1. Identify which of structures P, Q gives the largest calculated value of distance in nm of label points 7 Å out along Cα→Cβ at positions 42 and 138.
2. Taking distance in nm of label points 7 Å out along Cα→Cβ at positions 10 and 178 from the coordinates of each of P, Q, which one would give 1.0?
3. Given 41, 38, 34 as the derived value for Cα extents along the principal axes in Å, which of the supplied structures P, Q does it correspond to?
4. Consider the structures P, Q: one of them gives -7500 for helix-only ellipticity at 222 nm (-39500 (n - 2.57) for each DSSP H run of 4 or more, over all residues; to 500) as calculated from the coordinates. Say which.
5. Looking at distance in nm of label points 7 Å out along Cα→Cβ at positions 106 and 130, point out which structure of P, Q has the largest value.
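Nothing in this text is a laboratory measurement; each read-out follows from the coordinates by a stated rule. The model shown is predicted, which means the values in this text are computed figures rather than measured ones. Cβ atoms are built from the backbone, for glycine too; each structure is taken alone.
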Structure P
Amino acid sequence: MSRHELAETTPAAFMHLASPGPDRFGYAHDTDLEAEAPLLYSVVRLLKPRRVVELGTRHGISTRVLAEGLDGDGALYTIDPEDCRPHLDHVACTFIELPGEAAFERAPGLWADVLFIDTDPHSYDQTLGWLDTWVQHRLVAGGVAMFHDIVPARRDIRVADAVRDWLKPRRREGWSWVEYRPPRRRDLTYGPYGLGLLWRER
């Protein structure tokens, strides 16, 4: 399957093509990533990226999902302003203890086939900042940027609004945006908060 075909694949089809099984992510139970972990894993598994960059490590749940999707076949860099190393034991990754803005400035060669962005406070302006820096300048052609929290739990969370507005003047530049909003389940403690997939087609 080509990268262009992958960009046209729906989130449901991703999970069908690379189904991780219902018990794969027990460690994500009762976390804010519980509903989205299978899709996160499946995108990485199918894309087989050379490099994944994560903005927002926190407790390392998503980092572990990304690493399992790579399965040793690519490099994973995870970036956070706090020291998250205690949460990353036995996770195959390189941790960078910097704010995402500083990491962008200090590591000009850090490009990505896959970006995963899950940073507080998930505001409109912060999201535009990531789009203008990491997404615009570090995501390679054929890559995808995945944004968590497109379903706002608070009014100030405006990730999806920012991406949609950013795309308006760029419709002809080879970008496509897909929103995955899993249905609310009674067994979920948190969320679901959804994932947005922003593909760079060229």
Structure Q
Amino acid sequence: MTLVSDVNRPQWWEPEFDDSVVFLFLGRIHKKKGVSELIDAWKLCRSDHADFRKRARLVFAGWVDSDPELERALEKVADGLNVQYVGPQRGLERDRTYHSSRLFIIPSFSEGLPMAVLEAWAAGVPALMTRECNLPEGFESGAAVEILNEPTALAQSLQSAFSMPMDMYKKMKDASLDLVSRKYSKHSVVSRFIAVYRDSRS
């Protein structure tokens, strides 16, 4: 499925990716984000499913947070496993990265409010995320699928997401855009702020 035209692809895109299902992790690359568990789950999926091995691609975008061991693990897993580390993405390049991805994934152990999930939804990219991301409205609205950060369970979620029927994916995509419009758009935020202000003065 082509999400954007070739001219709007990010710099890291290669022509052979056109038939790929791209899973995107974007943000601070840190152990608490479940990165090591995601790598282990990715290896399990590739060993068990031939079509996943051929067509699924995992893209890490962001910066490694002072962890040489994790950086080495990223470099190692990128070798022949359809995994890429593309570095920080900013501005238009970041937008192109979102729009070129099928699904956003964040198997985090701890979050405050992960802005990257909101950015993904705003781009129409559904999320695979843990409860620890503190965005339960994503599950309730159908914009997100709950995952665990245990590698075997996470591998099952990856395979299920990879095999998701296109009509289900489109529903999740629409739900993502609708959720951002209803709850996180400028108009929505301003309206709620005004309502709180009026309540406080009444």
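1. Evaluating distance in nm of label points 7 Å out along Cα→Cβ at positions 42 and 138 on every structure, the highest lands on P.
2. The structure behind it is P.
3. Label of the originating structure: P.
4. P
5. Biggest value here belongs to P.
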